[in-house]
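These are the structures in question, set out in turn.
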Structure P
Amino acid sequence: MKQLTWLLKWILRAAIFFTLLAFALNNQQVVTVNFFFGRDWQASLVLVVLAAFTLGLAAGVLAMLPRWLKQRRAARQARRQAVADSELSLSTLQPPHES
């Protein structure tokens, strides 16, 4: 069963790769991206699509970063509190040692 799952994963990865490769090969035309103030950029269509995807991915990660850091900080604080609470409960359950 494990080998079948592994094989299906690799078949899916290969299908995605070849689909993207075919997309890239079919979109090699030069396109012009017009910016403000008369600026333009000429590049292959697949490069323009890749650049737009990369910029969108970076914007999404940057937008998510503050919330992710806040949740990470809260989880670390909760973990410390849980450890402190467990140590406190263990110390109250043990009888004091006599010398």
Structure Q
Amino acid sequence: MSVAALLAELEAISRDRPDRVLRLRGELPVDGEVREPFELLIFRGFSSSVSHPTGFDPDVPALPEGSTIRGAELLAGPLNPADEQLLAGPEPVERFRTPAGWL
């Protein structure tokens, strides 16, 4: 599955779970062999990067193809950085590819 398709799938699930935030961590491809860490939050149908700039077009995926997702964490939403509540994870992102994974 492409990164764009995976993000679209996770964003669609998140629209029905405004009480959850999914945090993805992994690596972005940069200049061929170089990899750069990323952190991405998915909340209410949108992806938002906290580690790198993204475009303004919501139809353009927040992660480029070739990105590697190393793990995912489910957090209570809306996110409060001063009182973050981890509900599940870190786990492989596959665990969160169905609505049941967001309970």
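Thinking only about distance in nm of label points 7 Å out along Cα→Cβ at positions 56 and 80, which of P, Q has the largest value?
P
Comparing Cα Rg over 2.2 N^0.38 Å across P, Q, which structure shows the greatest value? Each step should come with its number before you reach the end.
On the way: P: 2.17; Q: 1.02.
Result for Cα Rg over 2.2 N^0.38 Å over P, Q: largest is P.
Hey, helix-only ellipticity at 222 nm (-39500 (n - 2.57) for each DSSP H run of 4 or more, over all residues; to 500) derived from one of P, Q reads -4000; which structure? Show your work: numbers first, answer last.
On the way: P: -27500; Q: -4000.
Computing helix-only ellipticity at 222 nm (-39500 (n - 2.57) for each DSSP H run of 4 or more, over all residues; to 500) on every structure in P, Q gives -4000 only for Q.
Given that FRET efficiency 1/(1 + (r/R0)^6) of positions 8 and 88 (r between Cβ atoms, R0 = 41 Å, to 0.05), derived from a single structure, equals 1.00, which label among P, Q identifies that structure?
Working: P: 0.25; Q: 1.00.
That value comes from structure Q.
Comparing distance in nm of label points 7 Å out along Cα→Cβ at positions 16 and 72 across P, Q, which is largest?
With respect to distance in nm of label points 7 Å out along Cα→Cβ at positions 16 and 72, the highest-scoring structure among P, Q is P.
So relative contact order in percent (Cα under 8 Å, 6 or more apart), computed for just one structure, reads 30; which one of P, Q is that?
Values: P: 13; Q: 30.
The correct label is Q.
FYI, it's all coordinate maths here, none of it is from the lab. The model shown is predicted, which means the values in this text are computed figures rather than measured ones. Cβ atoms are built from the backbone, for glycine too; each structure is taken alone.
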